[in-house]
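Please go over the structures that come below.
Laboratory data are not the source of any read-out in this text; all were calculated from the coordinates shown. Since we're looking at a predicted model, the values are computed, not measured. Cβ atoms are built from the backbone, for glycine too; each structure is taken alone.
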Structure P
Amino acid sequence: MSPHAGDSALKAQERDAQGKARVLQGTITVSAASSLSDPFVVIAKSFRKINPKTKIRFNFGSSSSLVAQIQAGAPSDVIASADLESIEKLVKSGAMSRVDYPQVFAHNQMAIAVKLGNPLKINSISDFPRANYIALCTINAPCGIYAAQVLGKALVVINESKITRAVDARATLNAVAFGDADAAIVYLTDVLSAKKYVDRVEIGSSQNVKTAYALGAIRSSKNQDLAEAFISYVLSSDGQAVLKSFGFAKR
């Protein structure tokens, strides 16, 4: 599907088999990675301006936790994951509504967040051993897996006693902004969104990890039309522009 898919259809509203305008209505729940919190709220507001009879509820969290919730029967209409591995579990179980799901809609990368002013002068991953506490996502969350890959590429080992783990990327970032952690490895977009509370330290390209975000509708959704329309809007030029404004790279 091209980045412009769904633009004209959404602006003109969906049409039925006879070509008559069909008004989207009802509510859907979108289970999305916590790193998507800011752009998805903006995207939902824009979507509802086009479709005022709709409501988008969000369940933000770690992608692995969201998938586990859906597999356990938690109601959800759309899943938007920060990795491909988590969402593939839903594909294998037959939980996705279409064979072409999931669809990649954005890319990200990792960055280091440090306390404002960078008091410990942490300028790279190799400086982590001098920190008292390092914040990382839980080991099963995509951001925790990516952080482990970054540390591995940098050949840096941190004693587990110096690591504080949080349930998702936002909570990990907050451990630096409002807690005792001196630094964290989180998504670049999260660091950019929290620039009033943390400073950013870039990770060299040879040590960094590029991440892919994917989404799709859940087969058990009771409002497939609305779920599909929301996905089309995320993939559209308007949705992609919002994601870009928050630092996400093109899909």
Structure Q
Amino acid sequence: MNKLIILTGPSCIGKSPLDKALKRFYPDIRENMQKLVLFNDRSPRPGEMEGVDYYFRKKEEIEAFRLDGNYIVMGVRGDLQALNLKELSGMLKKNNVFFEGNPYVAEILTTHPQLKDYPKLSVFLSPLSKEEIKYFKHPQRNVRLPDLITEIMRRKQLRRKTRQKVELSMLDLDDIETRASSAYREMKMAWQFDHIIPNHDGEDSDNWEGFYYPVGDARKTMLAFVRLLQGGKPEGVEKWEKGILK
């Protein structure tokens, strides 16, 4: 039976390079996963394409979808987005459907009542493992987890951004701070997903593409995700209890 496959995690955790690695090293698996395209009321960013990244529509048009039971309308980080349920059902009749994106949309796809009967496989990439979280939570460590996670993701964001641009603007720095400070809240959602893969090689890491074949955590994450797609139970994949992060 075809499934809605959900890959999520904080910004810069490694979702995009994982998808690229699938296309490169497991094309037969990736070709069996159609991309889920949502509606969005914002304008396209440089390089984004209509019908590939989003269906770009005016806010009023997406608001009108609320009157149609075939759509789920959601607010996501200031954008108004929508999912066409009829389109999703049609896609699932032909193939698996793949969503790769932020945890706010992923949470809706996982928990929304209108999607409860859809077969799903949901995977959350985390910058820390369960063991690391428990280690740093111990009072002897004197560590505030929200601050630690924010700093981890801030550094990943900075390294990724400086690779893309020689000089960073104030808008770039504000964007980095917004994404990094959101990571702890997003990790608190992780317990709702089927599987958590700890991955220290984010989108800032050379381990994805620097040596032809992924190495380090990048390789482990790719192989674990592939094994999950194949119906297996790979080592190192976790399930978190509710409240592991408070």
If percent of Cα pairs over 18 Å apart, for residues 122-169 alone is computed and equals 23, the structure in P, Q: P
Matching task: 0.6 is the computed value of distance in nm of label points 7 Å out along Cα→Cβ at positions 66 and 234. Pick the structure from P, Q. P
Work out the source of 26 here, i.e. which of P, Q gives that when relative contact order in percent (Cα under 8 Å, 6 or more apart) is computed. Q
If Cα Rg over 2.2 N^0.38 Å is computed and equals 1.07, the structure in P, Q: P
For -10000 (helix-only ellipticity at 222 nm (-39500 (n - 2.57) for each DSSP H run of 4 or more, over all residues; to 500), calculated) the corresponding structure among P, Q: P
